[in-house]
Every structure is written in structure tokens, then in C-alpha cells.
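See the structures that follow.
Taken together, the values in this text are just the output of simple stated rules run on the coordinates, not laboratory data. Just so we're clear, the structure is a prediction, and the values are computed from it rather than from any experiment. Cβ atoms are built from the backbone, for glycine too; each structure is taken alone.
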Structure 1
Amino acid sequence: MVSPYSLDVPGGVQEQARGLAKELARRGHSLTLVSPGRASAPRELGDDVVDLRVGRVHAVPANGSAATLTFSLGAARATARSLIASGIEVVHLHEPLVPVLGWPFLRSRSAAVVGTFHRSGVDPLYRLAGLALRGRVRGIDATTAVSAAAAATAHEVLGIDSEVLFNGIDVASYEEAEPWPTSGPTVLFLGRDEQRKGRDVLIRAAGLLDDEVTVWATGEAPSRSTPRRGARIEYLGVISDEEKRRRLRGASVLCAPSLGGESFGIVLLEAMAAGVSVVCSDIDGYRQALDGCGALVPPGDPESLAAALRLSLASPRSDQVERGRQRASSWSLSVLADRYEAVYDHALSVGRHRYPG
């Protein structure tokens, strides 16, 4: 399994690669997870997953975010040759177009190749990568997408059709987490401090909330802050997976005010699994994930966001939360692994037909 982004940096693609690798290894599959980086602190992958890090990591602006990837094509090629020579049967590439770690595996004639597309929305660099790799990507034995929006993006750029699966979550880990202590109504923001994640919209909305409300926000505090009224904001910096689960269990509301560029709202499912109410932007990926189990507001509108947060904090909807729990359970990593095992079997069958002997 190949993640083009460093697992040392939070992100939806990384979370899916890590979670799916652990679940497949738990089922007895022999699995290597390849990602950019140099060996440093141990990562939460478990003893049954080989953690292979390749190349120097660079942060590159992309899709309103900062992609942490490698341009060490020589190292990527050497890694692909070594793993394919070792007899691996399936290569699972997350975001096959993203430079450069997965590119050499697209040449494989001995291993079946599965590609999963996560991205929603097209920028010039992504379109250029699609033109450059169009021929190779068409040779993938099975293609999947994490959402209808991601499938539409892959079709627009590459002209291919993908089986729409979903992003999976470790439901039990959220249900069983010990709630983080709180002193009153609490709103949680989980995401990088990037414009498209909408943290600044929440900060402005916080000024319209009562001063008894606390807002937990990942990321560092702004370099310049001014005296303000409203909710108290605690900036959390970068938090661990365990702290994320505990914060979700302790919060009253999960707020996801992204402006766009989200193919699917995995954080919304995590919140629903933890039993917390959700208020988020009315964008395609989030609307699909929420499916009526929370409140949607226009993106970039702090007044509407504050109104929805006040209502959710004042009148928690227990029926909505319970429906959210049930919805989250159907998106578990266990269910997703079942689907991917079928995809791998199909890819192996296609690969054997394409390259007999």
C-alpha cells in the first residue's frame, strides 16, 4: 500500500492508508505501507505492518492545502523494483497521480495494481499530471474512489470510471475513548490551519457566541491576536490520534467550516462515531457524509455558523446523534476492508488475464 503523503502529517489520505493497512494486517495479510519520509519516531501502525519510508519530504501547496510528498524518483523506483521482485501480489496506490512515490508501480506487469482516488476538484498541476500519466493510469487493474465527487474528478481528468467506496473509520476506538474533561459547552475544530479548512470562519463565529462556550481548535494561535469578545478559544497545536478521539468524545459539537475542496468528510463520521453533534459547511463531500445527521450552513458565513452552533449547543438532538452513530457504524474500516478484499481479488483476476504466465 502506497501513500504519496507523509504519514507524519495529519490528512485524510494518510488516515485511510494507515487504518486500512492495520485492518488488513489484522486479518492476516502480509502488508508493507510505503510513504515519504526518513525513519524517526515510531508510528501507530502495529507490529504486523512493515513501515517503509522513502525519500526526503517536501511541503508543496496543492488544492488549498500543503501536500507533504517526496520528489525522490530514483528512490521510488528502487523501492518499487525491490518490492515487486520480492513477490508482492497487489499494489494499492492512494492518489496515483500525486508525485512521485506511486508512479514507478504503474509499470508493474507482475503485481495487480489498484488505484484509489481521494481528491475532489481540479487545479492546473493535477490536470497536468493527469495528461502526463493518462496512459499508465489507464493500465490500473481496478480503480476506486472515496466519494462520488472524487470519482467525478478522476473521470474529468483521466476519463476513467471508478467504483465508489468510502472512507472508513475505526468505530470502536471512538466509542471507547475516555472523554476529555470540559468545563462547559465546547466546540471542537479538527484540521490544519489552512484557508480552505475555514478555521478563520469559526474564529469569527466564536466572537458571536456566549462567553461560557469554549472552542478547541487544532493548529497554532494566530501570530497577531486582538482583544475579542465571545467564546474562549484554546489552540491545541498538533494533537495525537488518541487525543483527537478523546477531544471528540468530550466536545459538545464538532464544527467543520471548510470552504471547499473536500471530497468526503471523514472527520464528520469520526464525530458521529464518538456521539457528538455536527455543524459543518454545506459542500458536496460533507453533505454526502452527514446525510441529515447534523446541521449544514453556507460556507464562509460566520453569522450563519454562529447561529447553528448556538442552536446545537442549546438543544442537543439525541435522535440525530443516535442516527449518526448508526450511520458511522456502516462506514467502519472492517466493512471497507471487506470491500477492498473483493477489489483486490478482481484486480488479481484482471492482471492475470492481461499478463498471462
Structure 2
Amino acid sequence: MSHNTFGHLFRVTTFGESHGPAIGCVIDGCPPGLAIAPEDFAADLARRATGRSRHTSQRREADQVEILSGVHGGRTTGTPVALLVRNTDARSKDYDDLADVFRPGHADFTYQAKYGIRDHRGGGRASARETTMRVAAGVLAKRLLAERFGTVVRGHVAQIGELRPARFDAAAVERNPFFWPDPDMVPALEAYMDALRKSGDSIGARVEVVAHPVPPGLGAPLYGKLDAELAAALMSINAVKGVEIGDGFAVVAQKGSGHRDAILPGGFASNHAGGILGGISSGQPVTCAIALKPTSSLRLPVDSIDSDGRPVSVEVKGRHDPCVGIRAVPIAEAMVALVLADQYLRHRGQCGEPAMERPDR
């Protein structure tokens, strides 16, 4: 299998399967001198983890990061940083009945078609378990951006099914299991998810991420555009079926006179473009959104075929998320941070350190 690496200068390679002994990543190009310790990964990995509430999969992994290389005396050395997380709560027997059938909505059929062999246990390499290491790598990227520019990358769930927040309280996002910015709606979400779980079905979600402050100048036309690389990184997350930058698909109904962001002596008057113009950051907040499909692993039966092409009815057992979007917030944050860190190093290599002030000042 190829294409397990992303990034140009800040490069991340992940490895491992959902039910293998461990998952891990190698981060190549991380600048020296960043303070990091195993416990620094705990907060974001806990935000991504299953089993933190009854509304996610009940798989309970320890998710303890082992730093194998690239760190000495609590600081990165500039050499490859290798991280390992051992799988401690895999239940492979839950997938015994799926060894020779294809689950609709999953990568079973396409992996078999491409490689002629697949790991049916939890989806193997196609499992969202792999995103644990993206989040771990994102911890380093976030730290780099925070030290250089004070950048904070923060996401929240902006929609679950037909439910949308009625108001935005940033402080509420980390105080409920849904990463939801409207605390008044949490009881309604609890009831909604309880009913959904009892029915055996699942639901999609929208996640929004904002990075700020971001220096102007990151990104390179024509084939290194910041928004293009953000879109590719976010689309690479499991279950993502749509990506928006700035106003996204809402621009279809906008007129140019309203969409363009006027530039005033004190700064931009609006941010419909999402902080990116011509593929280069403008110095405004970088805003992104992703749409995640409903979970396909359901105990409700569905028609499919087995490896010999014979019709079968598939019911998926095991532990699964009724809404994968709930746990996607730290994953999306990590991918945005990794792209920004990589673009920063590439900008520095060609143009020197970016200034936080806008060029017109």
C-alpha cells in the first residue's frame, strides 16, 4: 500500500491497523527545540477517543503515546519523531462473520478489488483508528504554530442531523460530549442520540474548524494552494464527503457585491473567503467545514454479496459510533494544523519568516 505519507517539509507517515498490535506515525521535518512529553498528547487523544460517553463506540483504548525517537531531554532534536500507540481493547471476534462478506458503505469491496486481500477486523487500515496518529502528530503541529504565531486551531460540531446550534458559546464546546457550542441544546441532543442508538441507525454531522491568528502569505499558487491542501487533508479523514472553505457552498446563492471582502485601513470588513485569497492566507482566521456521512456499521440488515458474488444479508455486530462526526473535531483540527505547519515551513524556506502584520501596513 502506497500513499501513507502527507506533507512536504512537515511530513507524517502513519502505519498500523485497527486490530493489529499497535498503530504509529513518523513525523519527519519537525523543527528542533519543541518541548514535548508523552503526557502532552493525552488531552487531544482523549477528545478523539471512543468510550468517553454513551454516544460513541464503547471501545476503550488506553491511547498512551510512546515516543520512540526524535526527542531528547524533553525537546525535539530535528530528527524523525516516531510515536507508537498500542491497541489494548480490540475485539476481533466481533468481525468473524464478516471475513467473506462486503459491508455496504465500507471499504471492504474496494480494498479487495485493489489489493486482492484485506484485513476484515474492524476495517483494518481503513478504520478510523488510524486517525489517532493524525491527532498525535497534530499535537506537535499545534505546538509549533502556537510558539511561532500564537495560533489556536479549534473546532466544534455545527450540525447533527437536522439539529443546529441556536447560539455560539465557545466555552461550552469542551463541556459536553458533543463538542456543541449551545449548552441549552445538550439535553435535546442527549435524547436525540439515545433514540437513534436504540433504533439501531446512525446520522451524519457537520464540523467547523477555525485557525487564528494565521500569518499572511502561507500557500503557493498554483499547485500548492493553502485551500486546496486543506481540502485534500480534510477529505482524507474517514467518512468525510464534503469540504468547505469560508462560506463554502453558500457562495452559490451569493452575489459578488456581497461576497467580496472589502479591505479597510483597519483590516478586512468580512471573511467570506475563509482567510484565503488566491490560495494564500490573508492574515484573517482560516475557516473550514466538513460534512461526515452516517456510520455504515449498523445492526439493521442490508443486502450485500460475499466474496464469491452470492447474495447475503449483512448485520454488523460490535461497537460503533451512531455519529462519527462527534469524534471528528480533534481529527479535523489536527489536519488543519498539519497543513498550516507544513505551509509555514515551506514559506520560511523560500521567503523567510512570515510577518504577522498585513503587507499593506
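Couple of notes before you dig in:
- When mean count of other Cβ atoms within 10 Å over residues 153-160 is computed across structures 1, 2, the figure 18.8 traces back to 1.
- In this comparison of 1, 2, the computed figure 0.55 for FRET efficiency 1/(1 + (r/R0)^6) of positions 73 and 321 (r between Cβ atoms, R0 = 41 Å, to 0.05) is attributed to 2.
- Given 15 for relative contact order in percent (Cα under 8 Å, 6 or more apart), calculated: source structure among 1, 2: 1
- Per FRET efficiency 1/(1 + (r/R0)^6) of positions 81 and 329 (r between Cβ atoms, R0 = 30 Å, to 0.05), the highest-valued of structures 1, 2: 2
- Test item: helix-only ellipticity at 222 nm (-39500 (n - 2.57) for each DSSP H run of 4 or more, over all residues; to 500) calculated as -12000, pick one of 1, 2: 1
- Source structure of the calculated read-out (distance in nm of label points 7 Å out along Cα→Cβ at positions 9 and 281, 1.3) within 1, 2: 2.
- Read-out mean projected area of the Cα convex hull in nm², computed value 17.4, structure in 1, 2: 1
- Parent structure of the calculated result 1.5, given that distance in nm of label points 7 Å out along Cα→Cβ at positions 25 and 105 is the read-out and 1, 2 the choices: 1
- Among 1, 2, which structure scores highest (criterion: FRET efficiency 1/(1 + (r/R0)^6) of positions 33 and 121 (r between Cβ atoms, R0 = 25 Å, to 0.05)): 1
- Structure responsible for 13.1, with mean count of other Cβ atoms within 10 Å over residues 161-168 calculated and labels 1, 2 on offer: 2
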